[in-house]
Structure P
Amino acid sequence: MKNMTLKEIAVACGGIYYGDDESYYKEVSSVVIDSRKVEKDSLFVAIRGARVDGHMFIPQTIRDGALCAVSEKRIENASYPYIMVTSCEQALKDIAEHYRKSLNLKVVGVTGSVGKTSTKEMIASVLGEKYHVLKTAGNFNNEIGLPLTIFNIREEHEVAVLELGISNFGEMERLAKVARPDICVITNIGVAHLEHLKSRDGILKAKTEIFMYMNPEGSIILNGDDDKLSTVHPANGIQPVFFGLDENRDFYADQIESCGLRGTNAAFHTPNSSFAAHISIPGEHMVHNALAGIAVGYALGMTDEEIKAGIESLVPLAGRNNLIETDSLTIIDDCYNANPASTRASLDVLAKADTRRVAILGDMFELGPTEKQMHYEVGKYAADLGIDVLVCIGQLSEHMATGASEQHSQTQVFYFETKEDFFEQTDRVLNPKDTVLVKASNGMKFSEIVNVLKER
């Protein structure tokens, strides 16, 4: 890792170096917080976790080849180099910020209440047609995950697409300081994290902190169909670019044609051109994701042909509207996370199926004081949509079941307190050839349900 000598690292994080002079000028090969991922000349940062304190693994990491450790504790009689800091978590961010500043590449920062990951994947797929791209892996989008993602950037990378996730005020500013985005993309302002951010206006304020450390010659790309984002004024002298389904947007789509669970066709319009493309992942929200990808590609000088190829080469991730076909079921695996808006969007996708439609839904977390009503409304929405079978699992989801049952629709409603209760009744609930949506907040671990269904 260039520009990452122990001297530079110690200066970047304001730490005190203890060790020999020769090592002081050596470059580290990687930065890790997981002792199992140490390789020769790694820098190990000892993070205190909820259950495990990384400091206890420092001697082992040195034996496994680490060049140096970052520690909050004085290590008496250490026979190896270490850097002592006040906070290892802050040091991790400071070191990542230093490394980011040394890199000659474009950074695309993606945030929003819903659809961050699917939008990140679309943007990365588009940019991958022209550039060597690094993207956030999994859910590495917080104050620990973002630095670790940045440390994976290497000289050959030309663009990094980084997902930035927050749940409270001030977090985005700290993430933006590390990421230093050239292009900022915001997908929407929903109701996730109301517990801390209180209102959609609060969420808007928190999300737009991403502009604070962006490149003053960069681009701001926003979903203009979102009532809150459409009000955003120029920031840092940068006029926002808007995308959406309205022809007045800078980038817009029309002639949208659903292909059921096989995806969507649409015509896309830029300020200078138009082209048609097929999106393999179903759902109208994917059209918005494609527009975000087009706007970013446009900002980075890509042709329509390159952008179209990137849209059409996108493949779904596990747990993200991933279509799985077994001998007996068609499964829509969308169980990575959930909130009211994304769940409604997934129900809209399910409604396009041409077989019996079954929604297996679980609790949605971090919704604040109105969480019961929000679950009720999702259940009502499923019933109004005409979903054939609604399975609700979890304490909060009981309100979802109530919302559906009170609509007096044809929807058959089942409620189970736990996944295990559902597994005992699976044969009673499901029929061969059903199309089954599986969705809940990540903490519900509904991937277990997907795995069980795949084996039926």
Structure Q
Amino acid sequence: MIEKKTNITNLFILFLCFHLILWTLIPSITNQNLPLDTIEALAWGTNLDWGFNKHPPLSALMVEIMFSIFGNQDWAYYLLSQIFVVIAFIVVWKLSEEFFKNKLYCLISVFILEGIVFYNYTTPEFNVYVCQLPFRALVVYYCWKSFKQNDVTSWAFLGLFSALGFLSHYLFLYLIIGVVIFFIYQIIKSKKFNLKYIIPCLIFLLILTPHFFWLIENDFMTIKYGLHRTGDKDGTILSPHLFQPFIFLFKQIVMLIPFIIIFLFLPSTFKFLKNFKDQKFLFLVFLNLIPILGVFLTSMIMGVKIRTMWMSPFYLFFGVLFIYAIKEKISLKKIKKTLVAACIFFLISPSLYSYVSISQKNKRTDYPGKEISYLVQTRWSENFSNNIAIVVGDEWAAGNLSYHLPSRPKWLNKLDSVIDDINSDQGVIYTGNPNILKKICPGIYGTIKPIGICMIGSR
């Protein structure tokens, strides 16, 4: 039995290594440029703060740490994404060990996630959604450990990872709400208040205090951006309070179809556990379904659009939930078919990614960022003696320059707020609309399709 458990654990480790290598290698080979969200995070990373115009700061901090080690090597940021995915998978495995005596169930709980595109096809783009994954997994894990062990360390980690998750993306709040509702239920059930509940609350608030002050100082720009993104009604004549939530639900079901297909291979008969007195089952229901229900109700009440990618971290423990719900009906013979089905999707996803990346043109990842940066640097060296210290413009055009240029200039959306701090030795490049820049450029002007370049430096 020990040998069998060891073999399954080794198989899990092999799966993790294969996933990490495969999804680092394929985009590194097939993409010419880093994706949009990764470039944005890298741009923000040159000018670290407690928040940015679109998102909280953690994703920017992560890529900046990576840049300080590896520089502008594209593969490093694909690797960063997969490290975050793999850590999340490991935590899912660890929680599965708390729920299942059979190691094989633990393996399937993770492996079945390959049927969800959020954990493979979309992961090469390191963004706020990938950044959430390990923290989401860790919050669920330490929520369970806190509930069962009631030790100070688990409560402290629950607060820490909740804060880090929130600093990745504000939608993390829905998981925190799920955690809170779970413990409120426990308080009502036991009629006792555990003073240790205060520990994660204090740690959470302490870590987030600088970000809250930043929000106040910057007129809540990050929250305003998020609200703006939800305001797209797609021009529908139907009530957005009905249309948007059900469109959201439909799209999520579509994204889960491969997962469902793999799952259907498992049971001999379909009889789901419905025992809400089972603490483990109740916990999985609360932490998996309440956050999703919360998003659905938000869309229904406010009539807002929930974008499909926003839900990518929400399904990490679906494997554990679904398998736990049918664990008494799982056929060992069918497990082999399940693993085969999962392997098929495991191979289909990178194959499809490679095909799309190579065959389809004019994608963000086809942007000639390296070539444009080389031309800009050449033009700069011909005209100026100082280094490029600042690039100004949107996160894509200016952010690509910041990433690729040898001097690693600081990215700024606007120069207004720091103009007084710039000295004559700091070279500045403006990017933007070529027709506008041509008229107002006080330095060397040029165009490199599709952007205009204005260079201001010392001769």
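One of P, Q was used to compute volume of the Cα convex hull per residue in Å³, for residues 48-111 alone, and the result was 123. Which label is that? The read-out comes from structure Q. With mean count of other Cβ atoms within 10 Å over residues 32-39 computed over the structures P, Q, the top value is the one for Q, the highest of the group.
Assuming 20 is relative contact order in percent (Cα under 8 Å, 6 or more apart) as calculated from a single structure, say which of P, Q it is. Considering all the candidates, the number was obtained from Q.
Using the calculated result 20.4 for Kirkwood radius over Cα pairs in Å, for residues 280-407 alone, pick out the matching structure from P, Q. Of the structures listed, the value fits Q. Here helix-only ellipticity at 222 nm (-39500 (n - 2.57) for each DSSP H run of 4 or more, over all residues; to 500) was calculated and came to -9500; which of the structures P, Q was it taken from? Going label by label, the one that fits is P. Please state which of the structures P, Q yields 1.9 when distance in nm of label points 7 Å out along Cα→Cβ at positions 40 and 240 is computed from it. The structure behind it is Q.
Readers should treat all values here as calculations from the given coordinates under stated rules, not as data from a laboratory. Not measured: the values here are computed from a predicted model. Cβ atoms are built from the backbone, for glycine too; each structure is taken alone.
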